[in-house]
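Novice: Following this line, the structures themselves.
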Structure 1
Amino acid sequence: MNENINNSLVNRAFGNIQIDYDPVRWIHLNYTLGQDFSNDERLTLFPKGIPRSRWPHRREMFNYTETDGHFTAEATRFLKPADMRLNLLLGHQWISGNSLNFQCTEKR
């Protein structure tokens with residue numbers, strides 16, 4: 001008696017891919033795309049004997065996805081007469097997140 005039933009199913013997956021390309025010897029391009037996904041499903045059942053259990057049944061779902069894209073372009077030139085190195089780095093980052101939450105309760 002007075003045992004709460006709590007079930008939870010949790011999943012998570014993440015990863016990325018990366019592409020490098022050198023169109024000429026002094027230019028380097030890089031693009032990285034990654035994604036992170038998590039999912040959490042919960043079920044809670046409260047027994048009738050608990051005075052605070054106005055909500056004997058509760059189901060919850062939480063989903064979150066985040067995508068990240070990162071691009072860089074780097075150019076390096078050596079200037080021989082001045083014995084100098086010129087380095088130019090340009091970049092862009094894109095982040096997108098999406099969240100979906102769901103909760104359902106049953107009242108006595």
Structure 2
Amino acid sequence: MKAEIKVIIKEPGEAPYMAKVANRLDALQELVGGYIEPVPIRGNVDMIVNEDGKIYGLPVNFTAGRDYVAGPAVFVGTAGEEFTDVPMTVEAVERWIKKASRWVRRGGRG
């Protein structure tokens with residue numbers, strides 16, 4: 001397991017940015033402000049969010065279909081059960097977020 005990984009962080013009201021973080025549970029929990037919930041978004045990429053972000057009333061980060069992401073989102077690469085360097089660029093994450101926000105207008109994912 002790598003000690004540090006490259007991630008893309010998207011905070012509410014801010015543009016996404018690349019960062020290097022410790023590849024430890026406590027470091028990821030600190031980034032999202034609580035327990036983590038990995039959400040698979042494509043192939044070998046997960047979006048890590050605060051498991052209880054909506055319950056705690058964290059600010060809306062972006063919409064995704066009929067739902068939304070509350071609080072910070074951290075995009076990571078995956079290799080089996082391990083987190084690794086994110087294989088996306090900041091620009092690719094921005095495109096993914098724009099696409100996700102349109103899912104609701106088209107009646108679902110797609």
Structure 3
Amino acid sequence: MSPPDALILACLGGAACGAANAAGLWWTTRMLPHVRRPAALLLASFLLRALLTLPPVVLLGAGHADRLVAALASFLIFRLLVVRMLASVSARAAHRRAVRTRDAPRVDGGVTP
């Protein structure tokens with residue numbers, strides 16, 4: 001494989017690992033209010049996300065510093081982008097729920113002040 005192809009593959013692999021890591025973190029934070037032991041969920045999620053994302057990034061580096069840096073940089077950049085995207089999606093959903101709750105008819109027939 002030629003060096004430019006290897007760098008592109010490292011970037012794409014790092015981005016995929018970053019997206020998977022961010023999606024796992026998002027799922028974990030969504031589940032925290034619904035579990036009896038949130039600390040155990042956080043620890044298990046961290047370990048699972050580390051075990052699923054760290055080895056592929058290291059393998060993508062394949063002993064070459066430039067590939068490893070490319071994989072890590074794309075991992076971090078893509079993770080940041082996915083976290084921001086999921087945060088804005090969650091914020092919009094929360095806003096819609098709040099508006100729906102505020103505009104819902106009251107049980108006692110009164111008008112909201």
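A short reminder: the numbers here are calculations on the coordinates, not readings from a lab. No experiment lies behind these values; they were computed from the predicted model shown. Cβ atoms are built from the backbone, for glycine too; each structure is taken alone.
Novice: Given a computed value of 88, 18, 18 for Cα extents along the principal axes in Å, which structure among 1, 2, 3 does it belong to?
Specialist: 1
Novice: One of 1, 2, 3 was used to compute mean count of other Cβ atoms within 10 Å over residues 5-12, and the answer was 16.9. Which one was it?
Specialist: 3
Novice: Work out mean count of other Cβ atoms within 10 Å over residues 69-76 for each of structures 1, 2, 3, then name the structure with the largest result.
Specialist: 2
Novice: Tell me which structure, out of 1, 2, 3, gives -5500 once helix-only ellipticity at 222 nm (-39500 (n - 2.57) for each DSSP H run of 4 or more, over all residues; to 500) is calculated.
Specialist: 2
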